[in-house]
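Several structures are given next for inspection.
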Structure P
Amino acid sequence: MEKEMESLKTNEVWNLVELPENRKAVGSKWVFRVKTDADGTVETHKARLVAQGFSQTFGDDYDETFSPVARFESVRTVIALAAQHGLKLHQMDVTTAFLNGDLKEEVYMKQTEGFIEKGKEHLVCRLRRSIYGLKQSPRCWNSVLDRKLKNMGFVQTTGDPCIYVKEEGGEIFIIAVYVDDILLAGKNDQKINEVKQALAEQFQMKDMGQLHYFLGVKVIPKPDSKEIWIGQEAYTKSVLERFGMESSKPASTPVNPGTKLKKAADDSQRVDQVNYQCAVGHLLYLSTKTRPDIAYAVSDVARFSADPTEEHWIAVKRIMRYLNGTRDMGLLYDGSKTTTSCVGYSDADWAGDLDDRKSTSGYVFQISNAAISWRSKKQSCVALSTAEAEYMALASATQEAVWLQQLLSDLKSKPTGPMLILEDNQAAICMAKNAQYHGRAKHIDIKYHFIREHVASAAVKLEYCSTEEMIADIFTKGLSVVQFTKLRKMLGVAGMVAFYAVTKGKHPYGQEPDQKRNLLDGRPVGLVNLQDPAAKDLISWMLSHDPKDRPSAEEALKHPYLQPAEQQFGMLSEMGNQHEIKKWRANSNVKTELNKLPNVWQDQMDPDVLQYLCTDVVTRVTHRYGSSWSELLRLIRNVNQHWHDMPRPLPQPHKEFYLVGDPQEYFLNLFPNLPVEVHRIVRSCNWKERPKLKEYF
């Protein structure tokens, strides 16, 4: 507090004067904040004196208040372009930024309690500077910074007023501003330092060096490459802890495939609305920053915030369970593989809402092989066909394409041709290209025909894309594990684990004194931070102390962490088919290691479900299985081989446990760590060369 008051005096923020008649003085208060770094570690404790601007009077104390901030789509675009063009990213923080703005209005503030000057208790502070808390303070600061940057030769982009660009000597320099946080992107270290020095001449700045944490997002550029990873692992962890989900069983997808939520029925069990809305708000923040893979799921549960039920809350917890297994995931921009400047995908799920039969639109735009802009949103009117739903989704995607085209043009990265948007519905493409297309689009709201103008003017180009390759499908509905995992990868969502692997052991969290020793001892720095056992096993294997124990690239790609569910289940089934596992009395080192695994697998299954799976559908004989984990592999093998021998009996109305569904998904959800444990044991016991197992190793 003493430090803050000293700063205010140094900047001559106020003068003590008599309060004029017919004027009111606003109050003041202290705001305390704990500032953390990218990993959630406490950096500093801050105290800020703020004016109680809520008591200001319009026309007397303030006039205009609007102040822009950079859209995060713009920030991601700058980062993606940095990856594509090999730009270096730096960051600066303006100390007490608002105090740099001069007030035009007469504003009076009461003296702060505890710091009232003796003998001047009757006086008030006439503010000279735009102190924190005033309604106009952000605008005052933005105006000062805007003038400074323009005087330095930077041009404000029309696409985003808080993105500035300067072209000099054939090189591009970009600045993104979010209140008092400044991101700088440029190729030349000397020019970056020149910009920093020019800003420091007028403002009190803190040079943060290379960009590593911006607006709550961790940013990790890979050394000597065109790859940049961004993510929010620490924030994800804090959300899970806040709602008691940090120890929950991970889910393979954020939405249970095929699940559709409905509005609450009269007899539905309600849940705490405030807690529900709080959870959805936290998830929305994640989904709009670095986790497009949960955008549809979060958009879906957000629709029921006004009247949430237990069913809706279970769906929210499903998203958190998915996040618990993918905490380290974010967006990986890889500029080395880019073939086009920017490409978009558009899709729709026709009549997906069970309450009003409105469709869901989804689009995504990518630069450097990862998403920079995306959206999942329910359409405002009912579509009468799949083509109409897709057409309306295309209109929304076109609006975003026009904005991106303008921004990229300002940043000297405009596509050489029209902005490409891929669509998986031929009829929708025809409707956009041909206004006379059977007259079937007459009744559609005229605002959606906006797309035709831009297709006709060659600003946007539409091309067909198969449904299997349609990335935007992930924004319109819940998908199977296999399809979701495939599209998530195409979206550019990647775990920091994968990024950590390609950096060849360079620790992304920063330098540590014992980093080299830990690496040489076979204990790579950072493994303790990984929550996913499969990821931890893969990285440990790749960084084995003895080089001969490390996998080839082909072997590493067959690890369960990188394999789809059907491949993992196939390995488990084939293991159950091995002679030593299949024969109860046979012994082997693999069997011994398997049976050292903790817990009893039968305890994790519903007894009735277990009996159901152990019963032969033909003879109705119930087979017995031991409690060892090798016996579970034998059960998996038998279920997999005989699941379709005969139609399964229909479940009784009161026996919902018979609804096992797909046995592959059932076993992998129930025993998510089994594939990696089996993989590890097979490697250590040299079974991976066995003919039937070789394809999995």
Structure Q
Amino acid sequence: MIKVRMPRLARAGLCIGFLIAAPGFAELSEALPAGDYTSGSEIFNEEDFPLIYGDGLTVVRKAQVTEDARVLNEQEIREIKAADLGELLEKGLCIAITRNGGYGMVSTPNLRGFGSGRVAVLVNGIPVNSAQNGSFDLSSINPAAVRKIEVSRGGTDSRFTASGAIGGTVNIITGTGNDPAAPDGSIGFRAGASNTAQLPAGETEDYADTQNINVAVNGKSGRLEWSADAFANKAGNHYRYADSLGRTLRLEGSEVLDAGFQGRADFRATGAARITANGSLYFADKHSAGKMNNADSGIQGDAQSRESVSASLIGFPFAAADTEATASHAWTRMDWEDGSGKSRHDLNTASFIARLAWYARETTTIHFGAELAGNVLDSTNLGSGISAIDGAVWTGGEWKPEKAFLAHPSLRLAYSAGDIVPIPKIGLAWFGDSGFTLKGNAFRVYKSPSFNDLYWSSDVWAEGNPDLKPEHGAGADAVVEYAGNSGFEAEASAHVSRLSDAVIWSPEGTKWKPMNAGDAVYWGLDARAEWKASKRFRFAGDYSYLDSRVLTDGRSFSDGKRMPYQSRHRGGGEVRAQFARWSGSVRGNWLGSRFTAIDNLTELPGVFTVDSGITVKAGNGVEFSVTGRNLGGAEYVLVEGYPLPGRTITLGVQYTYR
């Protein structure tokens, strides 16, 4: 069975991208555009934001942005000692993570109340949400190999408004960074290992429940910089939990073995030209115990690969312009086996992205771009040869007539599921001399229906709907930021969004079928503050308020029904200490109660957890760490029926050579 979507807009996008990138490298101008910029994404400071994103991407002006955006840098990533990418996003960027269990189980990011594929994830500037189900497997990326994470909440610049960027965008930049001070021809090396104990232990082996090893090597020689990272995990996930009858049980059947590798090479052909190649592999064998008290356990086998090549040029195709072109391919395979049988799903995705920034005047930058993505799926549940070609073209600008003011309008025309979807955005910002910044944004967002939604083969239980339209929504936010000279900084944002035509699976006769029936309004407040009291002590706190109203199936605002699994209140506080030979932190996390369904009849209780860690530098590049998670041993779930680990203690050792 072959189903193909071949848009005229996608063909136009390919032509535009070719015209931007094709003239080649031979006629590079050495003249650089005027302005404050740095070349090389590995030296972004946390306040830097790329004008052309991604990795591969060279050009960064230390330009302010209008979005509610944050960057987590490499030093902060190393301090967190995260067990997986989800924990890194949660602790480093205050992103809510929904989990279906321990290590390797389903985990998804949630921004401003939107999860389940409604947050766009990019890896090195390339969208990676699956065309089959709309999500991305966070466990496929080794947190030790992440160099930087860029997060934009709410509507994003049209260059990065990928399908699913309803709650926001997360851009993960991988590859071990090289020490800028290291001499030419140098090689750096890092290796680490850890063991996690589940406490209290149900059996002796639970003291050695999970092991991790990771190795990284990087170097530079002349114009070439490179890095390679590998990791492996064995997770038993044998933690104790209380079932619905109050009995204390030991979780069985959720064991995970996984391993991955990723490499990166960065070649600077000239002072203005750069070529970057990235590649990764991931393999996993995951046993899933399924929902508590249900006999739905199974075994999942995962295999993934991603490859990309980017070329970026300063002063091309003319002196006052910069260009980047990226070609990429991704392959994912999932095998599933349970009591009802076996299934297999093979998905190949190829994409091409071209971006151009034109510095028209000292006060004005104009962006152009195009992207084209093709997906081919072979699935036992959907059929073979299912394919789709999607594309987009966009333009936007940054106008800064004076130092204190920035206007950033943009428009993206996306082709999705047979429709052309306009995605406009306007952002304004005022930067005060006293350290205050005011921002405001209004935007539109969208999400394409997944292959599962469109083409699920009719069986006794379910059937897809090829007539689905893209989900669409609109929103606005206002942001206040303060960064003073006393080491204190704070930010707060108020936001409101409405999502319409959301795809919801509901019963139709004897089968479940997806329909464009979802409608909801979200509003809330996010706040964060940090005080660097001295060189040794740092204090931080964050709080999020989120409310919503479900308007599906004739419900009105006055009915007061909230979206399921969204807490009204969430927050935390942290203290960090840094001394010459050791550092440590203590963090408390609070999550309020959540409803489990649209009818708001069943509610999960709130939970408070405490995490702590200490790292000791033993000298000669060796450091030891102890990390405690959920030290109070709270018993809780984020998704009904899927208990989470209690108290865990992780002992780690790492050696670094530079």
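A few notes on this one:
- Origin of the value 0.20, where FRET efficiency 1/(1 + (r/R0)^6) of positions 134 and 622 (r between Cβ atoms, R0 = 35 Å, to 0.05) was derived from one of P, Q: Q
- Ranking P, Q by Kirkwood radius over Cα pairs in Å, the structure that comes out highest: P
- At a computed -10500 (helix-only ellipticity at 222 nm (-39500 (n - 2.57) for each DSSP H run of 4 or more, over all residues; to 500)), which of P, Q: P
No lab work stands behind these numbers, since they all come straight from the coordinates. Because the structure is a prediction, the values reported are computed rather than measured. Cβ atoms are built from the backbone, for glycine too; each structure is taken alone.
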